[in-house]
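Got some structures for you, see below.
Derivation of every value follows stated rules applied to the coordinates shown; laboratory data play no part. Keep in mind it's a predicted model, so treat the numbers as computed, not measured. Cβ atoms are built from the backbone, for glycine too; each structure is taken alone.
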Structure I
């Protein structure tokens, strides 16, 4: 992204510089609890993400990963502590978060199907007033995701699944986020498109955007992230450096098919 989006703390490979423990986390979650009626979907989890870092949250379907991201984006009521840039988010409305630099790319992409690609990207910048900055970011996103420029006048609902995922990502980047929440970006995509989407994610991370990635493809998620958390039945059961989790026998058996 343009210079304003870059972070000196990010490593060239998009994984961060490995010094997360020495810095105050950009996002700090403590004892997060989310319930649907009387059912506890997220049971007191804690996690943190440092500025310039990519962290993944992996687990099986129903583990509570998407619920966690929705709670962080304030789309679901939650208890516990969610601190972003040192301030609590629990009393913030969802629409306020985009202006604070937090953006969610939801599961299922959630593009505005009846709007054009260009209009979808413009919606990503709806809270910004810096016209020159918006124009520069749009140019950068067109360079990062050239298919979006080619499809600018096309209705978003007529795009392929992979193109819609690229559009959802581009729309989020138009808000100039400091923290990007990605929910299952590989879902429903052909293998070649998954590779393309994750190459873009690597490039975005390398440009300094902090990322919390929820992904069912554990091998892929751990291959791009610096650290990871394993979630089972609403709880965090393992956490550590991505390389260590890839080598962990429990992870390899449960999530890597070995």
Structure II
């Protein structure tokens, strides 16, 4: 895993091919960081895929999870985007075995600053409000509603790099005892075109604890997005924990389709 991180980082820094103009399709996945660049008004973008993860804790059987992911992004106005996320299938094997559907997440993004293309490195800034509805119980879902807000930033940097940053907070529902736990969220993703239509990224993810007896998590995520056409892309990524409590690994792959 360490070797993979180093290889992707070196590719991002050393690739010398001229970057192609940004393709029309711009998926968030397989990154965790969300973009401040919205889908166009009247457009619908479906970002779907599968994720396989394993989390091991002391004195507890390792928990393995397979899930199908779906995120629908709808451009309702030039600066407003509606998001709907769902996990239609989740299978958990470990201390508790279960199969079913996951939670539903509803969110809205509002872009309050859109960079001008003629500027050297135009920034894009947005905010996102979201709520996670408890449509499934543990261990498939939280069993309690969560809600939060993020500030999203997308910055075009020298040498055709792009930096995307998310900062925010969430209220995570707890069952034992009932109540909410405040969570801090910070992610950053650095990306660049490695070849025509091929994007590589290196991402760092930090979350404070999601359970009262849990710990914070620091993770790294690396991967690629290949744009088959201006409206179709495939992706693959692998995430691993560097410190704290979180999955030992998460492997993601998927398909994104844009309709206009």
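From I, II, which structure was Rg and Dmax of the Cα atoms in Å, for residues 130-169 alone = 16.2, 47 calculated on? Going through each structure in turn, the value belongs to II.
Ranked on relative contact order in percent (Cα under 8 Å, 6 or more apart), which label among I, II comes first with the largest value? Can you show the working numbers first?
Working: I: 29; II: 20.
Top value of relative contact order in percent (Cα under 8 Å, 6 or more apart) goes to structure I.
Computing helix-only ellipticity at 222 nm (-39500 (n - 2.57) for each DSSP H run of 4 or more, over all residues; to 500) gives -9500 for which of I, II? The correct label is I.
Thinking of I, II, which structure, once P(r) over Cα pairs in 10 Å bins from 0, in percent is computed, gives back 7, 32, 38, 20, 3, 0? Computed on structure I.
Could you figure out which one of I, II the value 2.6 for distance in nm of label points 7 Å out along Cα→Cβ at positions 146 and 162 was computed from?
Values: I: 1.5; II: 2.6.
It traces back to II.
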